[in-house]
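Following this line, the structures themselves.
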Structure I
Amino acid sequence: YRALKTSNLPTIRALYDDADIAREHPIIPRWKQIFLNAVPRPSAAARIKYNEASSQFWNAVHNTLSGDGTAADNLADLEAMLTKLKGRGW
C-alpha cells in the first residue's frame, strides 16, 4: 500500500518485483539490488562507542575527498584509531 500510494521503498523483497508498483513507480524496482545488498550500520557492534567510531570514519572520508591525504593513508589511520578505540572489545 505505501509503495503504491506514497512511493516509499518497500521492506518486503517481493514487492520490488510487483508489476503494479513498477507501473506506478518505475524507480522502485531499480532499488532492489541496493535493498538486497544493504548492510546495517555497525551500531550494534560498536555499542556505546558508535558515535566516536562513526565520527572517525566520517573524518577519514572527508579528509580523503578534500584532498587531505590519500585514501590509503587515511584508511590506515582510521584502522589504527578504531583499533585503539575498540581496545579489548566494543
Structure II
Amino acid sequence: MTDWILSLEGTESGRRLAFVLVIVAAILHAVFGALQKGKLDPYLTRGAIDISYSLMSIPIVLFVVPWPEPHLWPLLFGAMIIHFVYKL
C-alpha cells in the first residue's frame, strides 16, 4: 500500500485524493466538534471520539506506515505524554 501511496505523488489522482481527504477531515472535525458541544457529558463524548480515532488509525499504523527508527521512540513517547497531559 505504501508503494501505491508514493506512486500518487505529483499526479492528478494524488491531488484529487488529497482534496477528498481534506474535505472528509474537515467534515469529521465539524461533526466531532458538534458532538462534543452537544447535550451529553463533554468528557464522555471526547473519550468516545478519541477511542474512535484510535480504532480508525490502528490499521494504518500497522499496515501502511513503516515502523519508526529506534532513535525516534523516546521522542514519540515524549510527544505521547505531552498529548495525554494536554487532554487532561
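For the reader, a short list of remarks on this structure follows.
- Label whose coordinates, when FRET efficiency 1/(1 + (r/R0)^6) of positions 2 and 74 (r between Cβ atoms, R0 = 30 Å, to 0.05) is calculated, return 0.15 (choices I, II): I
- Parent structure of the calculated result 0.50, given that FRET efficiency 1/(1 + (r/R0)^6) of positions 18 and 50 (r between Cβ atoms, R0 = 35 Å, to 0.05) is the read-out and I, II the choices: I
- Value -26000, calculated as helix-only ellipticity at 222 nm (-39500 (n - 2.57) for each DSSP H run of 4 or more, over all residues; to 500), assigned to which of I, II: II
- Read-out FRET efficiency 1/(1 + (r/R0)^6) of positions 26 and 58 (r between Cβ atoms, R0 = 25 Å, to 0.05), computed value 0.65, structure in I, II: II
- If you line up I, II by distance in nm of label points 7 Å out along Cα→Cβ at positions 42 and 66, the top spot, with the largest value, goes to II.
Throughout, read-outs are computed from the coordinates displayed, never taken from laboratory work. Predicted model only: the values in this text are computed from it and were never measured. Cβ atoms are built from the backbone, for glycine too; each structure is taken alone.
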